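Structures given as structure tokens follow.
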Structure I
Amino acid sequence: MPDSNEWARRVTTLRQWQQAGERAPHKPILLLYAIGRWQRTGSSAVAFVDAKSDLTRLLVEFGPPRPPKPSYPFHHLENDEGLWTVRTDSGIGSPGSGIGQLVKSGAIGSLTPEFTEALTDPQTLGTVVRALLDANFPETIQQDIVDAVGIDLDGAVLGAAGDAGSKERRRDPAFRKEVLLAYEYRCAVCGYDGQLMRETVGIEAAHIRWWAAEGPDEVANALALCSLHHKLLDRGVIGIKADYTVNVSQHFIGRSPAADTLVLAHAGRPLVVPQSGQPQPDPSHVLWHTKEVFRSPERTASIS
């Protein structure tokens, strides 16, 4: 039986679409969805016709800002090592990647028995879930995903963020310090600069191009942001224009004065710039975020 590290290797070496930095978290999202279903019902088996709407919702919420393709992972995950099987009215094996093919054939997908058995071990469960999340999503939205797929991690043995799966890339421990210094310990969107007993609180180093998407730990790929605007950046609520002003998505709805002050009023406003001698955000990373994360269309800046 493979150990937890081997299962982590398998889920972090999935065959995923790779072209010009495009995000393709379809298979990881299906695996997380199936794990949550297995925990709730005792079985990961699900007919494509039943899973289609759930997968579409998850891909819209956490995938790239392109039309979702729920049939893609349901069919193609079967080609990865020992994780997923599909059976139809005609027997074992997926009939194809088309939605019509999967529906008409009565396709049912499930985690393999060996994988399911391994997940009963709390360490393996925690390692696999952590590996899937770290390899594909920033920390700011990982709990949102866990909640959305219904995974219960109580009792699971979770390693530190970034520990599971591939060890080839290492996070730079100096990244946060360098980014906060560059932006003089204030949020690049709202200017918040809170301290408690001379220690910065609520200010974080945010990757523009996600670390999980090969984004480097460099000031040119970062903004210092308060906790709120970091979360909104990673969810695609806010973005960065080529002229270093703030983008706000039309999909964000907030009717309260707080939503207006904290989010909507920032549309079109200039970002706080790094201090002299520090690099501005690299245009290539800004473009990646605009294409892969930001939920277009953008709002028009309000006239004050």
Structure II
Amino acid sequence: MNTEAIRIHDHVRHRALIARCQGLPPVRIAVVHPVDPLVLQSTAEAARIGLIAPILVGPEAKIRAAALEAGIDIGKFPLIATPHSHAAAAQAVKLAHDGKVEALMKGSLHTDELMHEVMLPDGGLRTERRISHVYIFDVPAYPRPLFITDAAINIAPSLSDKRDICQNAIDLAHILGIAVPKVAILSAIETVSERLPSTIDAAALCKMADRGQILGGLLDGPLAFDNAVSMEAARAKHIVSPVAGQADILLVPNIEAGNMLAKQLTFFDGADAAAIVMGARVPIVLTSRADPAQTRIASCAVAALIADARRHPALDPADA
């Protein structure tokens, strides 16, 4: 296996995320079931550059074997031994619940296994807000960071779920320095039709924002993907909107649309992603097992910025 030092992706926006963390205390993070060499490489590099202070949680023999394969010295990282991945998820969530860590990072286990423990009514990390996943994409052809939500957790969100998903993404955008994020609520068309329920949800979300039920962002929808991100497409369809063509956040109608869009951007458009779960008591770095090291490192930077905002509640819009 190649044991060269991991290089940060050249995409300027993710490098800027990492640069913003300079001078911040490393976020105390439990890395759940890190039994894969790439997970440990990413963890070690994120620790080396000062983003995280990791605690490894999982089967000790498997973690040490993965570290040996990766050529990583994990002797300086605390390790909490558990018999298997389910126990690792339970132990990591307990650490967060008890305030001993400020964030979680998914290692080599299924998302459902980790999120089951996060969602427990007693001892989990739920809040009054619906938990949701946000991708922060650095797309070479797009002039700003592009948030996509929810592409990993909520399968077929209701209108009230979408309200929380939208607010979570807006809150994250605030923490990352976007004062008034533009939210495009996606569907297949730009007009409201009873035959396409996602267009009705989009219209309702816009009115909810007008009535103060969603705060801190500028919403428009329904919008199709093309006129959400392209001014030319918006003009061609005669859409007059402060969001169309320049969206910061894309709110997708369901997990299938979001997952396919995110993977298309990654594999066809050369986009680089960070991935985080919002709405829980702590941020959760939730990447795919196929994601490269730079995705995990950029996601750690996002977690560090969220944790820092929560250390200073007056600066954190999440409770608005």
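Quick note: the coordinates plus some simple rules give every number you see, no bench work behind them. From a predicted model like this one, the values you see are computed outputs, not experimental measurements. Cβ atoms are built from the backbone, for glycine too; each structure is taken alone.
Structure data summary
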item	result
Among I, II, structure where Cα extents along the principal axes in Å, for residues 21-188 alone as derived comes to 49, 37, 30	II
Label whose coordinates, when mean count of other Cβ atoms within 10 Å over residues 69-76 is calculated, return 14.1 (choices I, II)	II
Answer label among I, II for the case where relative contact order in percent (Cα under 8 Å, 6 or more apart), calculated from the coordinates, equals 17	I
For 2, 12, 20, 22, 18, 15, 8, 3, 0 (P(r) over Cα pairs in 5 Å bins from 0, in percent, for residues 133-236 alone, calculated) the corresponding structure among I, II	I
For distance in nm of label points 7 Å out along Cα→Cβ at positions 53 and 213 computed as 2.9, the structure of I, II it came from	I
Structures I, II, by distance in nm of label points 7 Å out along Cα→Cβ at positions 229 and 293: label with the highest value	II
Parent structure of the calculated result 0.45, given that FRET efficiency 1/(1 + (r/R0)^6) of positions 85 and 149 (r between Cβ atoms, R0 = 25 Å, to 0.05) is the read-out and I, II the choices	II
Comparison of I, II by volume of the Cα convex hull per residue in Å³ - largest value held by	I
